[in-house]
Every structure is written in C-alpha cells, then in structure tokens.
Structure 1
Amino acid sequence: MLPGAGRGAEFALDLGTSEVRLASSQGVLRRVPSVVAMRHGRDGRTPAAIGDKARSMLGRAPAHMKVVMPIRDGLVKDFEVAEHLIRPLLREHTGRSLRRPTVLVAISKGMSEANQRAVMDCVRASGAGRVELVSTTLAAAVGADLPVFDPVANFVADIGGGRTRASLFSLGGAVVDRSVELGGATIDAALATWARTAHGVLLSLTSAEQLKLAYSDGSVLHVRGRDLKTGAPRDLRPEPAEVTAVLAPVVQRIVSVLTELLRSSPPELCADLLDRGVILAGGVAKFELLTQAIRDGTGLPALPVPDPAECVARGLVRLLDDSALYSQSVNR
C-alpha cells in the first residue's frame, strides 16, 4: 500500500519556479530544480536532463538543446516539459504499483479555473490518479503551525521565486488575499539589468541569482560575466550598498502588496495583527532588507519562519499526516 493510502492524498507537490518538492506524510522525499534540458531532433523534443544536471546547463547548452523552466509564477507554462519533470519523481516513489496515487498540489489562491485544470491535467498526465488542490498560503500557514481555524487573524505572505502570495486567514478561510508576479526571479532580473547598465557586464540569470544569494547570506559578493565592450570574461565585485540599492525598489513593491491587503481587511482582524504580525515564508523571506521594510511599511512585526523556503512543503507534510486537517483544508 502506498503511504497515506485510504485517508486523502498519498503524495503532495509544491510546484515552485525554482524547485519542485515531492512530499509524503513521512516528510519531503525529493527536491529538484524546476529545470529540464530538451533535445530538439528529428523525433521532436526529448528530455536530455532534469533537475540539477539541467540547471548546470543553463547558458551552456548547444544549439540543438534548449534548457526550459516549465513552471513560472505558479503556473504550468510548458505542459510537456513539466510532465517530464514530475513523472520521474512520482515513478521513483510508486515503483511498480498499478494504482495511480492521489496527489495534493499547492496552488495560488485565486488561480483561474483554466489554470487550475492545466495544473491538474499536467499532474495526472505525469502519473497521478486523483489530483486535489490546496492554497499555497494555507499550506504555508499550516507549515508555520498557525491556528488558522481559530477566530483570530493570521497574516501569511509566501514570497517565492516567481510570485508573492499573501492571505489573511480567520476560521480556516482567506478573508482577503493577493497574488502578484513578483519574487526572487524579479530580483535576479533587476540585478542582471543593473550589472549591464551600471558596470557594462552581462550576467546570466544564474550568476545574478548567485549574487542575490551571497547578499542574503552576508557572503563575499563576487560573480563573473562578460564585458559588453571587449567580450572578455570579467569579475564583478560590488559593494553591499550597491546591491541594496538595486533590491530596494523590488522590496518596496512587495511591501505595497501587503499594505494593499491590509487596507482591504476588516478592522477587527487588523487589530489582532498588532500582536501577531506578518508571518513570512518563501525563499525571499530571509532577506533582512525585506523584513525591515515590512516592519516600516506596515507598522507590524515581520516574522520569517525557520527555513522559510521549506514552509509550504512542511505544511503539505502535515496535511498528509493529519486526515482531519486535510479534510478541513483541501479544495477550499
């Protein structure tokens, strides 16, 4: 019998722009970069590499091969390629079983019915049987161990690679929510643009991401790109203040999403937030620049959860492990 069979879903998927995570009630089973290298030939497109190997090919692939990120901003942008990414994950953990597992998928609150169907069709085509859905912010709230089914406000912002999702929960439902195409990939693009215009250095988005991660960790800021004038390789060693200035406009846009949500919230629930604050999940949540800007912009405590990039996956694991919580949360 597959894990969790007979009491909801057996597996869960967090389909992130940067990574796909597969979970069961025992924990996160696999994390793979959301990248597939596709070979173009006489027989059409065939997968050459997925995950880490494909990610290492970004910017380095030959002409007959294209490296694709099929999941962007919480949406399946390339159905066929996403299937090549998800199918091996499910197959690895279902083995030779003839029964197709039920899979729970975290999606953005407010996703259109057409996009929901696209996600469900993609996961079914990848080997799932029944597909059920849960809001990403609700999964994050569960992963942060918040009392989302109590009559009290819980403000959760999941700021991931491609999208910022924010919800104000009470009694298990989202009273107000927002979802905007804004996240870590926005920062990467801003850094690449800055390097080109301010320093005359062409950075790949992979190098821009490395610069972003070094900044967030307080590490030495050093990346390599191509000099736009000479075409030669060139080192770029910016000062932290330069990177802060590049990130500040993106951070302020994220803060604006949260303040807009607050302006639309019932005053009784807003009063709860003076003590409870804003709970931050997603990879971008570890940026001190962001947490301080949220404190300044909203007047509320900004509280990143431990290991924020894993918060949604932790919530999915809890949902799979708790049948009562699962029935309260899924397909709402």
Structure 2
Amino acid sequence: MHPDSTTQISARVCQQCGKTFDCKPWLPFKNCSIACRAAAQQKPLTERFWAKVDKRGPDECWLWLDSTRYDGYGRFLMNRKIRAAHRVSYELAHGSIPEGLLVHHRCAMTSCVNPAHLELVTYSTNLRYRYALGRPSTRPTPLPPRQYVPIEKPCQFCGCFFRVGPFAAKSRKYCSPSCSIANRFGSSPEDRFWRKVDKSGECWLWTAALHEFGYGMTAWNGKQTTAHRVAWELAHGPIPAGMLVCHNCPGGDNPRCCRPDHMFLGTQTDNMRDCSQKNRCQKGDMHHMRRFGQPACGEKAPHSKLTDAIVIAIRTRIAAGELQRILAAEYGIDQGHVSQIVRRRIWKHLP
C-alpha cells in the first residue's frame, strides 16, 4: 500500500464522458467507471489514437499524452500488441511502413506524433542522426553487478579452505561434490561421528543436531539416538540393558559433552540420585506439590488445553447424543482426545 494512500485524493476528468471523479494520484485510472472504459475501448482505432494526442499548430509538435517508454517514445495498444506511438501515427497518415525502414523524428522530440515531423530512414541514417544529437545509446544505463564479499570456510571432510558466497555460506559444508560423497559413503561411521565433535575444550562438544533438552542427536545403526551414548559405545563397547549413560563433567554436567571419561554407567535410580545431588530436580519451593498443593493434573497441568468445566460439558453433551467429531472441532482438539475423555482414560478425577 502507498504510504499516503489514506490522505491524498486528486480530481480527474473521465476521457470518455467528461465527468470529474476522485482518484488517488498514483493509480492509472482514466475513466470514471467500467462502462466508460468499455465504451472507450470500442471506439475506432483512429479516434482512440488521436484522443491521446495534444494537437497544436500544424508546424508544432503534437505531444503524446498516454504512457511512454523509458526513452520518452509513446506506447499504444494496437491489435493486442504494444507499438510505438510515432510509428502508428505515420501509418495512419501515410500507410504501412516498408520492411527495414525506421520512422525518424525530424524535430528530435521523442514524444511527438505529428506526421509532418516524421520521415522514413534506414537504420544507418537513424544512427547518424542519433549521434549528431548526442544520444549514442537509447538503452538505460545497466545496473552495477551485485556486490558481495565471498567467505572462506574449511571443508568438513578434507579441511581445505574454499570460497563461497554469503547466501550459501550457512548450508555449504564441503569444498567439492567428491568431498560430500566421500563424507557420506567413503568413510567409516566412527570417522563421521567424531568429525561432528569439537575436542578443543575440556568437554568434547557435539556440533550437530540437538535434542530439546540439549543432548546431541545422531543416527546410529539406522535409529536416532543421543550422541553421548554413541560416544560411550565407541569407547567402552555395548551398553548393558537397563543401564543409562550419565554425565559427570568437572565443570558441571554438559548435555552436549561426548568425552567418554566424563561419563559413567548407572541405573535409573543412580541417575535420579545424581540429578538430585546436583540440584537439577524440582524440589523445595519449586516442586509442584509446593506450588499447587496437589499433583499438577487437569487444568493445572502446564500444557492443558481444556478446563474442568469444558471436560464436564463434553461428557454431558456426549451422553445427550452429540457426535464426538463435532465437539472435537468446536474445542480445537482431536476426536481421539474426546474419546479418551468420555471413556475416562484421562481426566479421571472429574465426574
């Protein structure tokens, strides 16, 4: 929308009926209504053309009043094609233009369509006139090429530095297709895993995809798993069933750490005891029993979309014969969710 679209209004005269109508100055409307526009398009070609010309004396320039090109020549729609207005003027006055000839302005006014100021010339003659008038080119000045500074970054496979544009710098990881193919198929899974680990610090940090809780995620043996479990398996072998890999980083547990000597095996009980000793569990005033006085269930649960009153209303309306899918659409939940409410698989504490 134009920045001043609510304030500027100008008056225009309809080119068909002559009435005055209000219009925003940047809109190209020339008629006050659709009927006037249709009537204007049904006019004969000669009448429609000369209506867009400011005719003055026979020896003066007749200026084109409608749309123009970048170089000032008028444009006119004729037989569903955009044509130069001065060529149409010459054809209306003198007939068709022979092939290979151009229409030259003797008055040097590009918007002039006075047939007395037009003559047929060859292409070389037209160029000679143009250079004599100090107009060696009719095309607009080309835009300068887009300037950007290439970025140098290391290839994640061979380590060589390569140049890449700023828009592809984030997604481009390899210097060549051969390095990309070798990274995917030409190296062992262990090599591909450790290339995603930054070993420069005390903790070896995972640099690829992360879980919502901060743990590294990777594909291993066709399954998605956490990166620190893979690091433990590569260093110590398979993890026994029922055992967890727990972090014990010297500077505090870091979920992204993949350094094997910063981990230990433990049961779920050991993991929860370690979590409690490091003050990573909700306890004290932050425990939900202190905050709510009872387990956080029903409408007091953090992610609950429904309230107790809505659940009771759903069960009442279903008992009255209403359809589950209609109630699901009304409350913005899934039909299976309504089914679990009715069968009391969830919200069991309500009647």
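Which one of 1, 2 has helix-only ellipticity at 222 nm (-39500 (n - 2.57) for each DSSP H run of 4 or more, over all residues; to 500), as calculated from the coordinates, equal to -8000? Clearly, the read-out refers to 2.
From which structure (1, 2) was P(r) over Cα pairs in 10 Å bins from 0, in percent, for residues 115-202 alone calculated, if the value obtained is 15, 29, 29, 17, 8, 1? The structure behind it is 1. Between structures 1, 2, the greatest calculated value of mean count of other Cβ atoms within 10 Å over residues 11-18 is seen in 1. For the read-out log10 I(q)/I(0) by the Debye sum over Cα atoms at q = 0.06, 0.07, 0.10, 0.12 Å⁻¹, a value of -0.22, -0.30, -0.61, -0.87 was computed from one structure; give its label from 1, 2. This value belongs to structure 1. To test your reading of the models, identify which of 1, 2 gives 18 for relative contact order in percent (Cα under 8 Å, 6 or more apart) when calculated. Label of the source structure: 1. 1, 2: which one has Rg/Rh (Cα atoms, Kirkwood Rh), for residues 219-266 alone, as calculated, at 1.29? Matching structure: 1.
Quick note: the coordinates plus some simple rules give every number you see, no bench work behind them. As the structure is a prediction and not an experimental result, all values here were calculated from the model. Cβ atoms are built from the backbone, for glycine too; each structure is taken alone.
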